[in-house]
1. So relative contact order in percent (Cα under 8 Å, 6 or more apart), computed for just one structure, reads 29; which one of P, Q is that?
2. For the read-out helix-only ellipticity at 222 nm (-39500 (n - 2.57) for each DSSP H run of 4 or more, over all residues; to 500), a value of -10000 was computed from one structure; give its label from P, Q.
3. Of the structures P, Q, report the one carrying the highest value of distance in nm of label points 7 Å out along Cα→Cβ at positions 28 and 132.
4. Work out which structure the value 0.95 belongs to, where FRET efficiency 1/(1 + (r/R0)^6) of positions 172 and 292 (r between Cβ atoms, R0 = 25 Å, to 0.05) was derived from one of P, Q.
5. Where does the value 10.2 come from, among P, Q, when mean count of other Cβ atoms within 10 Å over residues 12-19 is the thing being computed?
6. I have 54 for percent of Cα pairs over 16 Å apart, for residues 108-147 alone, calculated from one of the structures P, Q. Which structure is it?
7. With mean count of other Cβ atoms within 10 Å over residues 52-59 coming out at 11.1, pick the structure among P, Q it was computed from.
Structure P
C-alpha cells in the first residue's frame, strides 16, 4: 500500500492541548435575550428526509441529511448569582441567593451531592451589582438517566424580580429556543487518553531502518542552541477537550419520543423517554454526555422555514 498524502492532522489553533476541567462545558460569554442557554444530553445520530425549501441547488427536492438527537429534560433554577466588575473590568461574584424548597423531592435528594445547602433558602440581594446569572440544576432522573444532576450557571437578561419568580420552577426547552433557530453547541469531546504523535498529529511513520523508532518525531529541533519548539508534534493528551460548534440548526423540538425511537434503541444510550431536540449535523462528545445549547453571538434576522421533515 502506498503512502497516503494528506495535510497535518491536529490544528495548532487550540493550544495547549489540556484536559477539560470538568465533564460538562464552562461558558464564559452569553448572548441574546431572556434565558440565553439550555442543557441537553446527547443520544446519538440519525438520518432524516427533508423537502428542501431553502434557496440552494436542492431547492424543491427531497434530500437525506444526518442529524443528532439530544434529549432535553427540564431544568430547575436553584439560585441566583450576582456579579460585579472590579477596577480591572473582571467579573467577580459577590453574592448568591438560593431557594430549593419548591424543587421535586427526588431532585432535592440528588442535589445534596453537588449543591451544598443546609437550609432551603438563604442569601441576600446585594445593594449594587452589574448583572445576574441563573444557577440551574438538571434532572436526568426524570428521563431514567442514571447520572448525578449537574449544577451550572446560565446567562440571562431577566431582572432580579423575574429571576426570583423562576426559582424552583420547571423550565423547558421551548422556553428558550424555537424550531428553525441557529444555536451554538458546546461540549466536551471524546477522551482518548495519552497518544503518540502519529495518532495525535498524523505525522508520517519513519523508515523501518530507523534506530529511534518508527512512530516517533524525526527532528526535535536544533542542536545549538538546544531547544524544542512548541510546534514539534509530541505525545500527550488526545481528546476530552471543550469545543464549540457554531451555527447549528434546530430542526425539531418535540415531546413525542416515538418519532425518533427504534425497537432496539440507540447504542450506548437506550430509548428516548422525554422531550428531544433534533440538531442538523454532528455534535461533539459521546452518548449520555451533557451539552449546552447557547444563543448565537450574531443572531439571524429571521427564523428560517425548514420545510417538511418527511421521515
Structure Q
C-alpha cells in the first residue's frame, strides 16, 4: 500500500523511515510516544520540509537520523546503513535549533575547531573556513568573540559550520530563526546554491512561508505521525502543469471547448490543468470572448499554510 511518505521521483531513497516508532520511558513517569508508525523516504537531490506544532516529533525524527536515538520499533537507514554507522563514516551537516557555541571563542576560531574536529587537514580546514566566512558575509566579524555577536550573526555562524564540509546530507533545524529579512532572502539563495543531485536537505521550520519557497515536499506531522505529504512542485507548477478552479455565472457549455481537460466539480465550477499562467489567461480571454461570464479563478490546491491548518487544527497554526 502506498503511503504519504514514499520516495519522490529521483532514484533510490537516501534516508528511509520504515514504520518507525520511538517511545521514551522516563523513570517514574508514563511512557511518551514521540513517533508512531512513521514511514518516509527522501530521494537524492530532494529538499524536504518538516512542519508540525511544538511537540509533534520533529526533534525526535532529526535525532533518529543523526543516530542520537534508536527506534523502539521499525528501522531508520541512510543509504542502507544504520544512522550512527553512516554518520561516523561520512558525516552529516547539521544546524541545531539552538546555536550553542562557547562564548569566548572567536568566530573564525570556532569554525577552525569544528573543521579540525570533523577530520579536515589543517590546509583544507583553513580554505573551507575562509570560504564559508565569505559565503555567509562574516568577514567583518571573523575576529569577534561569539558573545559579541548579534543573534542573527550567530545564526549565520551556525549555518557556516553546518555547510563547512559540504556534506551529502544537510539537516537544518529552524535555520531562519533570528535572521533579518535581508538574510532570510539570502538563505533562500543559499539553499538554491546548495541544491545538488547527490545532496539531500531536510529543513524543519515553523515558518511555513519559508518552507513553501524552498522545499520540494513538506511532511506535516502531528503527535508523532505523518499526517500529510504536500508536494509543492505540483502546487507551484515546477515541472508540472498548474491546476485551477474556474467559476462561471454563464456559459458552462463553453468551458469544455476552451479547456478540453476541464472537469466539472460543482454547479458552474470546473477544475482544469494548464501548462502555464499565460495559457490560463489566454483561455479565460477566449471564454469571455465566446460569451461566458467568469465569476472567479483560484488555484485548485490550497496553500501550505491552509493545508497545515487543515491537518493540525486552527488553534496551533
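The numbers here are math on the coordinates, done by the rules we state, and not lab data. If you're wondering where the values come from, they're calculated on a predicted model, not measured in any experiment. Cβ atoms are built from the backbone, for glycine too; each structure is taken alone.
1. Only one of P, Q returns 29 for relative contact order in percent (Cα under 8 Å, 6 or more apart), namely P.
2. It must be structure Q, since only it matches.
3. Evaluating distance in nm of label points 7 Å out along Cα→Cβ at positions 28 and 132 on every structure, the highest lands on Q.
4. It must be structure P, since only it matches.
5. P
6. P
7. Corresponding structure: P.
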